[in-house]
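Please treat every number below as a calculation from the coordinates, not as lab data. These figures come from a predicted structure and were not determined experimentally. Cβ atoms are built from the backbone, for glycine too; each structure is taken alone.
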Structure P
Amino acid sequence: MLKKLFFLLILFLYAQTFAETQVFRFQLLSTPESLNPAKINSNISNYFFSQIFEGLYIYDNDKGLINKGAQSCEWQTKLKLVCKLNPKKRYNNGSKITAEDYVRSFRHLVDPNQYGRRVDLLFKLKNAQKIYDKKLPPQSLGVKAKEEYLLEFNFEEIDADFLYKLSSPVLVPWKKLPDPQNLNELISNGPFQIKSWGLSKIVLEANPNYDEKISKITLEARIINEDSSALNLYETGLLDFLIRIPPDQISALKTRDDYITLPLARFDYLGLNGDLEQFPKLREAMAYSLDYESFKTTFSALGRPGCPSMPESYFTKYPCYTYDLKKAKRLIEQVPIAIRKRRRKIYYSSSGGDIIKQTMEWFQHQWKKNLDLDFEIIPLEYKMMNAKLKEGLDGVFRRGIPLDRPSCLAGIENFHSESPENYLKLNNKDLDKKIENLSQKIEKDTKSLCTEAVQDLLQQHRYIPLGRIHFSMLMKPKFKGWRLNELNQLDLRKLRIEENKNK
């Protein structure tokens with residue numbers, strides 16, 4: 001009996017050691033430019049940042065908002081929110097996480113000298129806009145540490161989405177910004193911490209002071225920006241999670257057990273800009289000349305262009321363009337020949353990979369075949385694309401907007417006349433009013449307004465929605481317990497390994 005117990009104990013200890021030495025290797029498309037949360041530059045970076053930083057909430061598709069840094073948050077009035085912090089939360093060095101740490105982080109984000117990328121998340125807080133316009137100091141922001149574990153937010157106007165915003169990886173606490181020369185000494189509060197940082201690989205290990213039981217599996221974020229190379233590494237066992245499949249491989253891979261499809265909440269679209277703004281009949285013809293169903297067939301897509309990228313559940317009726325070639329040809333006949341013969345450009349960010357390039361070629365071909373319109377495709381590096389968008393691009397441009405919260409407002413607010421993301425330079429008072437009304441409505445009252453707002457966009461024919469976006473990925477089946485939500489946020493707290501015993 002004792003021998004049997006001893007043997008079981010050895011097996012248990014071996015299993016524990018084995019689990020602790022297991023590695024989960026996932027792909028990042030580029031090295032994070034900074035460890036400053038205010039500088040997070042892409043949705044894919046969230047895969048990394050959400051492991052090492054944690055805010056007041058996280059979002060789960062099934063459970064909604066889950067308390068993390070917050071013990072509770074309650075609206076005392078429509079313009080005052082009070083959050084009690086979880087006093088058990090600690091940084092990876094064991095120090096307490098206090099309300100002052102959140103205040104410090106939020107003031108830093110709105111400081112115009114810091115060039116924070118998601119300042120808009122806090123724009124409805126008292127004085128935020130004036131701080132950003134350099135009219136007031138960051139210390140006047142409407143967020144206060146009332147007590148060590150009590151945080152108070154004061155608003156200038158109602159922000160119905162604010163609790164969802166608090167799940168953003170941007171809105172996290174910190175005591176001091178990381179030293180770029182000592183990244184391994186970063187004080188962070190997420191479930192994992194940085195163990196090492198190399199040119200092509202970042203290694204993470206469990207945060208020893210995290211207040212929940214979490215995975216002991218070592219994480220490796222591998223920097224691979226070329227789709228076919230990443231697929232080769234996955235197939236040879238050097239990668240466990242492939243975040244993007246080359247488009248020409250999807251049909252062959254989609255029947256496998258390790259193939260997964262993630263429907264995302266986004267607001268991707270083609271913008272019709274420049275001289276196209278002057279010719280409404282031309283824009284309308286372009287919108288109706290696209291055979292949207294053939295796009296689904298060509299790219300094995302589950303969603304179709306012409307419809308919004310947001311979930312259908314956000315609307316009372318899904319507002320979409322239809323393919324009507326006869327109507328498109330009637331409209332194009334009303335456009336002067338000289339205008340039709342102009343050669344225009346289609347711009348897109350090359351960071352989207354081969355799939356984005358191929359879809360832009362599809363639009364180019366459709367407009368040539370159906371309307372005899374000539375377009376040249378211009379890929380731009382990510383930073384250059386953003387700079388050109390701010391300057392104003394002449395022609396068609398592709399814009400991908402990953403939603404940072406599960407609401408219609410997160411997408412449609414980008415077209416408000418005062419939004420810095422309004423690259424179409426729309427100035428529609430009716431649309432502005434609908435967006436403002438959305439920002440003050442609770443979730444259950446937003447569907448009608450959302451439908452009307454997107455219909456307003458469609459009727460202007462400056463915006464061609466790109467349909468529900470589904471990411472095609474590969475994940476080694478032995479890994480269980482991971483969660484990936486519609487905002488493309490990866491949660492690895494409960495990651496575990498279950499080997500297939502039937503092999």
Structure Q
Amino acid sequence: MKREIIRKSRTEDGGEKKTELAERVKESITEELHWTTLGEVTQIIAGNPAPQGKEFFEAGKYPFVRVQDMGRLGNKKTLYDTKDKINDKAVSKLRLFPKGSVLFTKSGASTLLNQRAILPREMYVVSHIAAAIPTSKVISEWLYYWLLTIDFAHYAHATTLPSLPLSKAKLIPIPVLPLSQQKSTIAEIEKQFTRLDAGVAALKRAQANLKRYRAAVLKAACEGRLVPTEADLARKEGRSYETGEQLLARILEERRKKRQGRGKYKEPVGVDTKKLPTLPEGWVWASLDQIGQEGRPILYGIIKPGPHIHDGIPYVRVTEMKDGKIDVVNLKRASKERAAKFSRATLMAGDILISKDGTIGRVAVVPPELAGGNITQHVMRAPIHGSVVRNYVVWAIRSEGCQHWLTGETKGVALRGVNVEDFRRLPIPMPPIAEQNRIVDEVERKLSVVEELCIMVSLNLQRASGLRQAILQIAFKGKLS
């Protein structure tokens with residue numbers, strides 16, 4: 001049998017599979033386990049062309065499996081239902097796939113996602129998917145779990161749209177045990193996977209709890225509940241203090257004076273407080289525009305930056321704004337001529353950037369090495385007045401209140417976005433300056449712990465993914481017990 005398989009591989013695939021299967025044969029560690037090919041123990045069949053036209057789906061009652069249905073499964077092995085159903089008119093010319101068929105994607109980008117599924121009942125399948133229908137030599141679950149260990153990238157044709165020829169799929173090596181041992185191995189795999197899934201679920205709950213805690217910290221910070229208020233401290237210590245309202249008045253007065261002799265002064269956009277919550281004593285609502293820098297308005301940057309120019313001007317896209325920082329290393333660069341047309345959006349160290357389209361409300365601070373750079377039309381630049389603690393404004397914008405406000409101001413359908421004027425009206429809860437500093441210190445202390453825990457959880461989730469493959473590798477060597 002082994003000689004036959006190797007000879008067939010040489011004929012059909014230029015000798016490449018001969019070496020692979022020969023190596024697999026050497027790995028056999030028990031007399032019961034032997035290696036063969038997928039084509040020897042299954043019937044491999046491509047799916048059906050998708051029916052074209054609504055009339056084939058009206059009053060549909062037969063499940064029609066598409067690639068998206070497999071994508072929704074995650075780590076679940078059984079595909080119980082499909083989004084689309086086809087009717088009697090559609091099925092008259094289609095092949096019906098039997099219960100126990102093991103599906104895998106074979107054409108398009110999804111081929112490289114290594115999606116697999118078992119049919120628990122008869123279903124119709126689209127042509128982007130193929131099925132391995134087990135013979136009496138293998139159990140569906142055995143086949144399914146083995147295919148999870150196979151990366152189709154090694155077999156697919158490397159083109160713009162990857163595809164897996166079924167002739168190659170038939171030559172994929174597979175280990176085979178007696179059916180009784182297949183069943184016991186499958187039971188052990190599923191026992192280990194159940195334990196692993198419980199651990200993953202616990203990690204994901206921890207991840208969700210950390211996200212909620214982070215939001216709760218920022219909410220408390222912007223409602224005056226995170227640290228003692230300056231009003232309370234001043235009262236206890238019998239002293240006066242500059243309130244948020246006085247701070248805002250001072251900032252606006254400084255901006256008026258700076259504008260003197262340089263043309264007409266335009267008052268910054270104010271805040272409509274009618275629907276805003278009441279703030280603690282000593283706080284005031286201020287718009288992002290009011291706490292900005294005179295002469296450096298809130299605006300977006302380069303429209304259509306053009307091709308990447310190695311020695312050009314770096315510009316920030318939404319994709320480079322991650323966790324409050326800018327991924328400077330991977331920035332694209334526009335020509336100096338193109339950037340010069342948008343010189344008003346030139347960046348200075350400490351400027352706050354906010355994503356305005358698509359993923360709205362991401363925030364980052366411009367580092368010193370990016371001074372002189374620019375932004376795209378999907379990012380807003382918000383310079384902050386020197387009398388305001390910049391990092392306090394960052395945390396305020398990242399808080400639930402500001403994020404909800406931005407979401408409520410979104411415009412557009414194809415690409416959700418917020419207008420420049422809306423950003424200028426963004427309400428910021430402003431405490432006294434000393435309180436801003438205390439809030440920033442406490443937020444950063446608490447969230448640094450959260451960040452460490454998030455990293456630990458993320459690493460453990462990655463390890464869990466590796467453990468799933470490790471369990472399968474051990475199982476198919478007959479060592480899982």
Source structure (of P, Q) for relative contact order in percent (Cα under 8 Å, 6 or more apart), computed value 15: Q
Per distance in nm of label points 7 Å out along Cα→Cβ at positions 132 and 380, the highest-valued of structures P, Q: Q
Top of P, Q by Kirkwood radius over Cα pairs in Å, largest first: Q
Comparison of P, Q by distance in nm of label points 7 Å out along Cα→Cβ at positions 212 and 396 - largest value held by: P
At a computed 2.5 (distance in nm of label points 7 Å out along Cα→Cβ at positions 140 and 156), which of P, Q: Q
Of the structures P, Q, the one that 7.9 was derived from, the read-out being distance in nm of label points 7 Å out along Cα→Cβ at positions 36 and 228: Q
Structure with the greatest value (metric mean count of other Cβ atoms within 10 Å over residues 188-195, set P, Q): P
At a computed 37, 21, 17 (semi-axes √(5λ) of the Cα gyration tensor in Å, for residues 76-259 alone), which of P, Q: P
Source structure (of P, Q) for helix-only ellipticity at 222 nm (-39500 (n - 2.57) for each DSSP H run of 4 or more, over all residues; to 500), computed value -8000: P
